[in-house]
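Asker: Structures given as structure tokens follow.
Rule-based calculations on the coordinates, nothing more; no lab input. What you see is a predicted model, and the numbers here were worked out from it, not measured in a lab. Cβ atoms are built from the backbone, for glycine too; each structure is taken alone.
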Structure I
Amino acid sequence: MNRRIMFLFGVWLAGGAVLAANLLKNPGFEKGNTLFDTQKYWAGTVEHIQDAAKARTGKGVIRLVSAPGRGTVFGRLLLRGRQSEPSGKIYVFSLWARGTGALHLGGIRYITPPEGKPPYEFDWQEEGVTLTDTWQQVSYTIDLSRRVANFLAMVVELRGEGEAYLDDVSLETVVQPGAFVTAQTRHLVQPAGKAEDLVLTTQPQAPVFVSVAKGKDAPVCHEVTSNAEGKVFVPGAWFVSAEPVDCRIAACSGGATAHVDVAFVTQESFDRSLNLAKSVALTKPLRILYLGDSLTDFDRGRNYCDKVDFWLNQAFPGLASFHNAGVGGDYITRMEDRIYGRQAHRREMYDGLWNEKYDLIFIFLGHNDTKTTAKSDLKVPVVPPETQDASFRKVVAQIRQHSQAPIVFISGASMVEEICRRNHAKAIQTRPNASIFGLPEHVEAFNDVLQKLGKELGIGYLDVYTPMKNHPDKPSLFYPTDGVHLSTAGHAFVADAILKALASGIGR
């Protein structure tokens, strides 16, 4: 293998650099090949094998076989799941391998290219590893601490005739000893055309790589050095926008990263949200817990939870804080399993949930609960109303065992039925029992259950369904590709609804 790379890597770690936890799930292929794909324009084949005699650990292993292609013989695999916002970070990609042929690890940096150039660049190990019958670890470090990429994907290539058994894969980020970067706030909302300088904190006299991405534009990068107090100043001129747009700022030093999401909005929108926040009239700290599905989990750092927090602290500095425990894919029965400590999807999201005191708890579900399939002729949701009722009661009972904070149900959103039906029509061509989201009759029945339970159990109810349904530009509130997940405008809409409800006294 590339001994120089491995020697330098070993010295680096011996010097105290810290590897974060493995970013990959199922690294040993015990649950099948959930990590790698081949591409139709690449050579080679891959298969999953369940055989302890062939695996390094456990029973799962994959086998990559090279084949003729592009005038040579090779086999190439792409790691599923691109790493977003990799600029400024350091990654270590490693796996265990045995077999025949020469194995190379690498990465694909997805970039905004010069005109006429492809939107990606490959980074490969300079020297491959000659495989033998003995398992050996192969590692490759990709240092983007001063490089720009929109996304990063890892690749494996077997060169020459051969086969490679691969097991125990890991992808980790590296942080240098003592490295840190912190921001005063995670999310900012600014009127278009105005932007105050950002102040971040890191080690004194440390080099900092700052990446600024506005909307769909390519990231623009700057290198700065912190002052003697460890302060880093990011001029507003670097990220200001004359038009409403989302801007993401990443500051990296020694592998440590901090993000700040800035939403530029119209002056009218800014004034409206700020006035709503002021009308809440906070006089003491307010700690909010959000429980929900992907509408709560997605877009962290700039979603409705972050916006509520920004506006409340804009109006009442230092009084508001929150914990976002949203889990993508959740429906009420999954939430029930997790909150009772049973086996559940992403069970760890509720670890230590009750180690702190909350003043208010919002539950925002209904989008997965109400999906349905052709198996029931689209007439029965995946969680039927009677099950919704029983499961919500159990969740509320468990919450009240741990917290006396008022609970507020947020209604299921009024999703874009036309987009949901169009996507379903495409999906059933290859998956006859594909799910469809957003059918009004199921969401409205779900909301009826919430209102009934609210009256019986003394729980507040916040209706976002009706105003969404009647919104003059309803599609603008959702991702245009699925009509289910909230857009920037949708997150702002829900945040304003929560602020208005808080001002009216809900849950207080």
Structure II
Amino acid sequence: MGTEPVDHTPELTAGRDVRCFQPAPAVGDTMLLGLSNAVPGCAVAVGLDSRVEGVGVDPRQPPLIWEAWDGADWAECEVDHDTTGGLNRPGEVVLHVPTSHRRSVVAGVRAGWLRCRVTEPAPGQPFYAESPTVHSAEAVTIGGTGTAEHADLVTDVLLGRSEGIAGQRFRLDQVPVLLDADPVIVQVHDGQDWQDWTIVEHFGRSSPTDRHVVLDATTGEFTFPPAVREPDGSLRQFGAVPLKGAPIRVPRYRTGGGRAGNLAAGALTVLRSSVPYIASVVNRAAAAGGVDGETVAEARLRAPDQLRTQDRAVTAADFEQIARLAAPTARVRCLSASDSDHESAPASAAADLGGVRVLVVPDAVADEDDRLRFEQLVPAPALLAVITRRLDERRLLGTRLIVEPPRYQGLTVVARLVSLAEDVQEVSRAALRALHRHLDPLRGGPAGTGWPFGRPVQFGEVFSVLQRVTGVNLVEDVRLLPADPITGRRGTPVDRIDLDEGALVFSYEHQVTVVHRSGGAR
């Protein structure tokens, strides 16, 4: 509370009310809670016996943020729900604590620290006139968050028995085979023990004694080394051949993946099998990144690009094509240094003459309201590393390269609509879905293939989108407010929002009001 932490445990233990912040709260005021242990990746229910003292705020949108100390900095906690109305009534705040949470010393006390911090209010957002108070506080873990993948583990698969000849092929029943975890191993029994055979891309460098095998992950087919007849009549063996009758097996592999696993947040709510002490499950984030195998038609479209680039990154199109092939992405855009010279461009070596910026947008799944969360559009460091490594191997010597996400220009649409329909809530939801769809960086824009890089957002276009919504009789007012999707700060209303060459628009908390008028709009 204030600038220096003050321990109020004795007052709470004695049953006295304690102010959460200064008497007149200011931006940056904090309420610290010390847990006996760190709770990384856990869901924590913070029970607060609050009093109706923090007047002035909107209980549905208090200017507060919850954070956890990770030993070096404060990391934001996702708020699952808050029944305290901005610390104004008894209730609980359920937080999803980051996995980086650590036990640390704050104000001389070692604990797993959480804090509630007063933030800068957005334009029009009410602020605290007085500090709320609490009579008691407690925190308990009620769950946890883990990672899950759309994959099944298959073990002890017998492929068959060797016929003792070169070029044998065996196929798995459950496909495709996922190659992004532990490497798949094939084992052949030599009469005494199982011998590991290594999967390679090809047999071009295999000697006659190498235990190598090639795997087609899409079809699940294993191919053992072939023998080739040389011009002089001799037989050249490109790898060892399993003995006749030898059993061949795959100890373990993973199968699954594909676009079928891309699901919106909240879509997974049922366990395949019951687990003790687990009452419910839900995917808090969308499942994304699944890609189906390439079709023949897609291969035909890719072939000309691959022949043109010849696996070298020279032109902008080359960089984009190689980046797409390096890892699953939704969109890729390459800009030269001259295109990147803007005050918002990063101050990096790539912004110098001869530099190249490759902007990467990951694939993401919108929720049931066609809305994307900002964090879904930020590529993971591992994805950027894979693309950077591939481009580094193929760029011209001396070309400076940076691979990063694009700049996202947040946009808040504030609109007032008139409807003849009785259910104004449904009309409001339909209007929000229309805005989210049209301004979507992945599937929005005029062509429905993603909002174009650098395309401005104009008042008339947004007006037209809202006018086409079913149930809307009249669009009374539309305002466009530029917003920062990270801090939440909004600017003043404008008729047009210009975007940099390497920027995309991002829908940030549109506000649509629908009023019902019978007999037509007046």
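Asker: Who wins on percent of Cα pairs over 28 Å apart, for residues 198-429 alone among I, II, i.e. which is largest?
Answerer: Going through I, II one by one, percent of Cα pairs over 28 Å apart, for residues 198-429 alone is largest in II.
Asker: Thinking of I, II, which structure, once log10 I(q)/I(0) by the Debye sum over Cα atoms at q = 0.15, 0.31 Å⁻¹, for residues 214-261 alone is computed, gives back -0.64, -1.21?
Answerer: Label of the source structure: II.
Asker: Can you spot which of I, II the value 5.4 was calculated from, given it is distance in nm of label points 7 Å out along Cα→Cβ at positions 182 and 494?
Answerer: Source structure: II.
Asker: Among the shown structures I, II, from which was the value 39 of percent of Cα pairs over 42 Å apart calculated? Walk me through the intermediate numbers first.
Answerer: Working: I: 28; II: 39.
This figure was derived from II.
Asker: Determine which structure produced the value 1.00 for FRET efficiency 1/(1 + (r/R0)^6) of positions 46 and 166 (r between Cβ atoms, R0 = 35 Å, to 0.05), calculated from the coordinates; the candidates are I, II.
Answerer: Checking each candidate, the match is I.
Asker: With helix-only ellipticity at 222 nm (-39500 (n - 2.57) for each DSSP H run of 4 or more, over all residues; to 500) derived from the coordinates and found to be -7000, which of I, II does the value describe?
Answerer: I
Asker: Going by distance in nm of label points 7 Å out along Cα→Cβ at positions 22 and 478, which of structures I, II comes out largest? Numbers along the way, then the final one.
Answerer: Working: I: 3.8; II: 4.3.
Top value of distance in nm of label points 7 Å out along Cα→Cβ at positions 22 and 478 goes to structure II.
Asker: Something else now. Of the structures labelled I, II, one was used to calculate FRET efficiency 1/(1 + (r/R0)^6) of positions 102 and 134 (r between Cβ atoms, R0 = 30 Å, to 0.05), giving 0.75. Name it. Don't skip to the answer; put the middle values down first.
Answerer: Values: I: 1.00; II: 0.75.
Derived from the structure labelled II.
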